[in-house]
Structure 1
Amino acid sequence: MDRKHCLVTGANRGLGLEFTRQLLARRCHVVATCRQPGKAVALNLLAGEYPGRLHVLPLDVTDARSRAELARELPLVTDDEPLHLLVNNAGVLRGGERFGQISPADLDASFHTNAAGPFLLVQALAAQLADGGTVANLSSEIGSIALRQEFRTPSYAIGKAAQNMATSLLSQALAPRGIKVVALHPGWVQTDMGGANAAVTVQDSVTGLLQVIDHLRAEDSGVFLDWLGQPLPW
């Protein structure tokens, strides 16, 4: 991964921040995005430790102008080098939902943040992706239709199921350039979203996910895998 250029969304905390840390440790050049860079204290401290190799840029994946501005700024911080890895990590989860009380606004927010936003970001940055590169969409087993056995977090589940379809479609669209597009389940992780009682640490999850990404082959594009590389049903 030495000197490769990577972009991570939702990089101000949790999995996104850890992806940024571990990619920098691999000597990658990283563009880390979040909605409010001025408030991303840990990310900005990290930028101070890696001058010239970490650039923090604003991005709201749900906003067309924000995506377009990122596409415009990106060549300026990568010196026109292509992106070898795009990690679509930014997401939103509305907890405590009950059937009969599901908010249209929550469904809309989940769809636009978890599915439409990442899909449109890949479309906006397609010309700047390296041939043979990788797009890793951070999905969830909660988005697996085959695994659903209870009514739980419907807005998130619907958004992630839609994101899985976006992964499949993008894998087809980018196949002629050898770009691998995969859906990755990080496990039940100890983040703000997963909670303190989750089974997997942030560090272990990202280490596992990067190993999965390292070993992807061209024929793996369009697959749904967990952080240990095991296939998941759609």
Structure 2
Amino acid sequence: MSATAKQASAPLREVLVIDDHPLFCEALSMTLRNGMTAQHVTVSNTLQNALETLKSGVVPDVVLLDLNLPDVDGLDGLVRLKMAVPQTPVIVVSSMSENEMVMSVMREGAAGFIPKDSPKETITEAFRVIQAGGSYTPPDYIAPDDDDGIDDNDAAARLATLTPQQACILRLICEGKLNKQIAYDLSIAETTVKAHMTAILRKLGVHSRTQAVLVAQKAKFDTILNSGIVN
């Protein structure tokens, strides 16, 4: 259910848009400047370009992210972006607006979800809601009744079953690296990485890399590694 802003939002200084559709980016930039009085809008057509922009010192008030980018797989782009700017609201703007997709995006930590075919009034309202401290979802979104069912202790116990190699691979996944990059870093075959990934998912009781990252984040994986709990 969408939250409702109680007061007018402050003007935006910097907005980062990550999308590879030029016409949509142009229309969205105009809406942000005219409807939200954004002072500056930076556009990146890949996630990698966006991450480099952030490393250069750009500090956005909010980030708008398309899920369908050339260099990301599913929700991994959102996870990598949230790790890069954990305190910055990330709004997903996507044509994939099925209820399950919206639910997954919100569980990954997005501040909101805006369908790509939304009118500019919806975009303006979403920004006002999020700037007021709420989260925005489409009016027809049906929120789940329960959470993922994994508490902190359970997540830590699952992570403790990983072998040192599996733990190392999971750490690299949490850093946003793809299988090919992990294989290069560890000097192993990509097929070996995939085999380890299958085992990691089974041990953690999840079905995707994104869910594995969420389990790691919930259990404060770095703390577990440093304590030597992982086998």
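Quick note: the coordinates plus some simple rules give every number you see, no bench work behind them. Not measured: the values here are computed from a predicted model. Cβ atoms are built from the backbone, for glycine too; each structure is taken alone.
Things worth noting here:
- Distance in nm of label points 7 Å out along Cα→Cβ at positions 55 and 71 - highest-scoring structure of 1, 2: 1
- FRET efficiency 1/(1 + (r/R0)^6) of positions 31 and 95 (r between Cβ atoms, R0 = 30 Å, to 0.05) derived as 0.50 - corresponding label from 1, 2: 1
- Identity of the structure behind 19.6 (criterion: mean count of other Cβ atoms within 10 Å over residues 87-94, calculated), options 1, 2: 2
- For FRET efficiency 1/(1 + (r/R0)^6) of positions 39 and 191 (r between Cβ atoms, R0 = 41 Å, to 0.05) computed as 1.00, the structure of 1, 2 it came from: 1
- Source structure (of 1, 2) for helix-only ellipticity at 222 nm (-39500 (n - 2.57) for each DSSP H run of 4 or more, over all residues; to 500), computed value -14500: 2
- In this comparison of 1, 2, the computed figure 12.0 for mean projected area of the Cα convex hull in nm² is attributed to 1.
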